[in-house]
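Below are structures written as structure tokens.
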Structure 1
Amino acid sequence: MFVKPSAEPPHRVMILAACRDSWYEASDEERTSIALPTLQHLLDDWAALGFELLHSFDDDYFLVGQPGSLQFPITILGEVPSLDTLVQMMNRARTTVNGERADRYYRFESRIGRKLFLLPR
């Protein structure tokens, strides 16, 4: 049975992510000491803003280097309490924290929708 859409929170969001050229050009040391901690701080800050992680997916089993046709090998699925939360999350990715910006190494796009009404989650 079809359930009509509603804009009631929480909002289901899908964050699409990919590494930028700077990730691939970075040394192993730079990735370990700067790029990955920058991403972890971003994810921690997203949680502090109210993002609730539901699932994640990284299709790096069969991908090496820049993503091709799909463009985003990383998918993060979660829920936010408001549309403003998602805006703040995306802005946080382009904000300097501890001298680094997450968008230096990673790119992000977000989608908002709802769970498929035919599935339990």
Structure 2
Amino acid sequence: MHHYTDVLKKYAVFSGRARRQEYWMFTLFNVLALIVVAVLDSAIGTYPLLYLIYALAVLLPGLGVAVRRLHDTGKSGWWMFIAFVPLVGGIWLLVLMASEGHPQPNQYGPSPKAVQA
């Protein structure tokens, strides 16, 4: 759970690097939370109000951790726009997010794996 809260603490931080574990655990908890909020929202009859509020609230932290994840692979945050390329863009972004980061420091900072070890 600390992976989720750590990302929220860095609400709009787009500098630095993020490990694969940080990115994927945040994504997992975020998807689970979105499902819970959607079910709750439907149960009380306000769908999609609460869902949209939650989704907007975690938009910047989600973008921030995605950009930091790209930085860990040595790519600029602008690579997020590759997802708009039809057919292959989303797949290529998924591959980038799942790729191992550079173990040595790069232009975006030291390796988060080395710092935590």
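For mean count of other Cβ atoms within 10 Å over residues 20-27, which of the structures 1, 2 scores highest?
Sorting by mean count of other Cβ atoms within 10 Å over residues 20-27 in descending order puts 2 first.
Given 15.7, 53 as the derived value for Rg and Dmax of the Cα atoms in Å, which of the supplied structures 1, 2 does it correspond to?
Numbers: 1: 15.7, 53; 2: 15.5, 51.
Answer for the origin of the read-out: 1.
Of the structures labelled 1, 2, one was used to calculate distance in nm of label points 7 Å out along Cα→Cβ at positions 28 and 60, giving 1.4. Name it.
On the way: 1: 1.4; 2: 2.7.
Value 1.4 for distance in nm of label points 7 Å out along Cα→Cβ at positions 28 and 60 corresponds to 1 out of 1, 2.
Compare percent of Cα pairs over 19 Å apart, for residues 36-99 alone across structures 1, 2 and report the one with the greatest value. Spell out each step's value before the answer.
Values: 1: 41; 2: 48.
Sorting by percent of Cα pairs over 19 Å apart, for residues 36-99 alone in descending order puts 2 first.
Suppose you compute helix-only ellipticity at 222 nm (-39500 (n - 2.57) for each DSSP H run of 4 or more, over all residues; to 500) for every structure in 1, 2: which one lands on -19000? Please report the intermediate quantities before stating the final value.
Details: 1: -7500; 2: -19000.
Clearly, the read-out refers to 2.
Among 1, 2, considering only relative contact order in percent (Cα under 8 Å, 6 or more apart), which has the greatest calculated value?
Numbers: 1: 46; 2: 31.
Going through 1, 2 one by one, relative contact order in percent (Cα under 8 Å, 6 or more apart) peaks for structure 1.
Out of 1, 2, which structure matches 15.5 when mean count of other Cβ atoms within 10 Å over residues 4-11 is calculated? Write out the running numbers ahead of the final one.
On the way: 1: 10.0; 2: 15.5.
Going through each structure in turn, the value belongs to 2.
Since every read-out is calculated from the coordinates, none of them should be taken as a lab result. If you're wondering where the values come from, they're calculated on a predicted model, not measured in any experiment. Cβ atoms are built from the backbone, for glycine too; each structure is taken alone.
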